[in-house]
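So, here come the structures, one by one.
The numbers here are math on the coordinates, done by the rules we state, and not lab data. No experiment lies behind these values; they were computed from the predicted model shown.
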Structure 1
Amino acid sequence: MTTALITGASSGIGAAFAVKLAAQQHDLVLVARDEARLAEVAKAATDAHGVAIEVLPADLIDPVARARVEARLRDTDHPIDLLVNNAGFALGKRFTRTTVDEQDQLLDILVRAVLRLTHAALPGMIGRGHGAVINISSIAGEVPYGTYGAAKAWVNSFSQGLAAELRGTGVQVMTVLPGFTRTELQSRAGINRSSLPGFIWLDPSTVVDGALRDLSRGRVVSVPTVRYRLLTTAVRMTPRALLRASARRF
C-alpha cells in the first residue's frame with residue numbers, strides 16, 4: 001500500500017484528493033492549518049475505505065511548521081509515494097492595494113512551499129525508483145495576472161522542467177491547471193462567483209478525476225475538461241498585448 005501526502009487537504013481540491021486516493025487504498029498524510037477540519041476529512045475517508053490516515057496540522061507560511069512537513073517527507077521509515085502540493089490562496093485585490101507582507105505570504109504558499117516540499121520528497125522517491133509529485137497550478141499561470149498568475153506560471157515551468165530532469169528515474173512530476181473551481185478560495189479572497197456564468201465552474205472532484213487519470217497516463221500537464229483544454233489552447237495563441245489589455249479589467 002502506498003502513502004500520499006496532501007497539502008491544503010481540509011477542503012476543496014485537497015479534500016477531494018483525500019477522498020479519491022483513499023478510495024484507491026492509499027494511506028494518507030493530510031496537511032492544513034485547521035486541525036479540526038482535517039480530522040473530519042480523515043474520519044470520513046477512514047470510515048469509508050479503512051485506510052490509515054495521519055493528520056499533520058501546519059501553516060506552510062510558518063517556516064517552523066513547514067519544516068515539520070519537510071521532515072515527514074524525508075522519513076525513510078514511513079515513505080511518501082505521492083506528494084500533492086495543493087495548498088493555496090488568493091488575495092482578491094490589485095497589487096497596489098495589498099501590503100508587501102501579504103504578497104510575500106502568497107509567495108510563501110504558492111512558490112516556496114512547493115519548492116521546499118518537492119525538494120524534500122524527491123530524494124527518497126528517486127532512491128526507491130518510484131513516486132510522483134502533483135503540483136496544483138491554475139490557468140491563471142497562462143495569463144498576466146499579478147503575483148498569483150506569476151506564481152502559477154512558475155509552478156508550471158518548475159514542474160515541467162523537473163519532469164524532464166527526472167526522466168528515467170521512475171518518478172513523475174505533473175502540473176494541474178484547473179479553471180474556475182468551486183472551492184473556498186474565492187470566498188476567502190472576496191471574489192463574487194455570481195459574476196461568472198455557471199458553465200465555467202468546475203467541481204473539485206472533476207479536477208481530481210482528471211488529474212489522477214492524466215497521472216496514470218504519464219502526462220506532465222493536466223488541464224481538466226475539454227472546454228478548459230480548448231480555452232488554454234486559445235489563450236496560448238492569443239497575442240500577449242491583447243491578454244495584457246484584458247487583464248486590466250480584473
Structure 2
Amino acid sequence: MIEIEDLFVELGGFTLKIPRLTVRSGEYMVIMGPSGVGKTVLLHTIAGFIKPVRGKIIIDGRDVTYLPPEKRGVVLVPQNYALWPHLKVYDNIAYGLRLRRINEKEIRKRVERISEILGIRHLLGRKPSTLSGGEKQRVALARALIINPRILLLDEPLSSLDPAIRWKSMEFLKKLHETLSFTTIHVTHDIIETMYLGEKIGYMEGGVLVGIYRPREFLNTEYAKPYIEIISRIIGEKG
C-alpha cells in the first residue's frame with residue numbers, strides 16, 4: 001500500500017503537488033494527464049530518485065520519504081525499458097537477484113518461472129537488440145517482477161509500441177496483474193490505456209494531482225470531455 005501526503009517537489013522551474021494519494025495493496029492505479037504535467041516526476045519521487053521539499057511517502061506503513069531507492073521495495077520500469085544491451089535476456093532478468101547475492105540454482109528457478117508466466121522462455125538466450133518492442137517490454141517486466149517488489153511503477157510502458165502490439169500488451173498487462181496481484185502505478189497520457197487498465201484513475205494537470213476517480217466517475221468530469229469520443233468506443237469493454 002502506498003500513501004502520499006502533502007508531497008511537494010521542486011525541480012528547476014517545475015513544481016509537483018500531490019495533496020493526497022492512496023494506492024491499496026494489489027490495486028492498479030493509472031495516473032493520467034497531458035505530457036509535461038509531472039507524471040514521471042511523481043514516479044521518480046516515489047522510487048527515491050528525486051527528493052521532495054516536503055511531504056510523506058509511506059509504503060506498507062513505513063515512512064520511506066528519504067530512504068534510498070534500494071531500500072523501498074519499489075521497482076521503476078522506465079519508458080525505454082533500460083535493458084542491458086551486452087547481456088542476454090536471461091542475465092538481464094537475473095541481474096537484480098545477483099545483486100542480492102541469491103545462489104545461481106535459485107536464480108535459474110526464478111528466471112524460468114517468471115519467463116514462463118510472461119511467455120518469454122524462448123528468448124532467454126537472445127540479446128535485447130534482437131527483440132521486438134513487445135518482447136523488450138516483457139523482459140523489462142520480468143526483470144522487475146522477479147525480485148518480488150512491493151510496488152511496480154510503470155512509466156509510459158506502451159508508448160513505443162505500434163497500435164496492434166499495444167492492444168495485445170494491454171490485455172497481457174491486465175491478465176498478468178490479475179494473476180500476480182502486484183500493486184501498480186502506471187502513468188500515461190493515453191485514454192484507452194487509462195480506461196482499460198485503471199481500477200482507479202488519478203488525473204494530473206499543471207503539476208497537481210487534481211482528482212482520483214473510478215473509471216465511470218472519470219467520465220463525468222470536465223477532464224474527460226476531450227476524450228469522450230474515444231472513450232465511447234471502449235467503455236463497453238470496461239463494464
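For Cα Rg over 2.2 N^0.38 Å, for residues 4-59 alone, the calculated result is 0.93, so let me know which of 1, 2 that is. Computed on structure 1.
With Rg and Dmax of the Cα atoms in Å, for residues 44-83 alone derived from the coordinates and found to be 10.9, 33, which of 1, 2 does the value describe? Only one of 1, 2 returns 10.9, 33 for Rg and Dmax of the Cα atoms in Å, for residues 44-83 alone, namely 2. Given a value of 27 for relative contact order in percent (Cα under 8 Å, 6 or more apart), point me to the structure among 1, 2 it was derived from. So the calculation was done on 2. Using helix-only ellipticity at 222 nm (-39500 (n - 2.57) for each DSSP H run of 4 or more, over all residues; to 500) as the calculated read-out, with -11000 as its value, let me know the right label among 1, 2. Of the options listed, only 2 reproduces it.
Match the computed value 15.5, 49 of Rg and Dmax of the Cα atoms in Å, for residues 108-203 alone to one of the structures 1, 2, and report its label. It traces back to 1.
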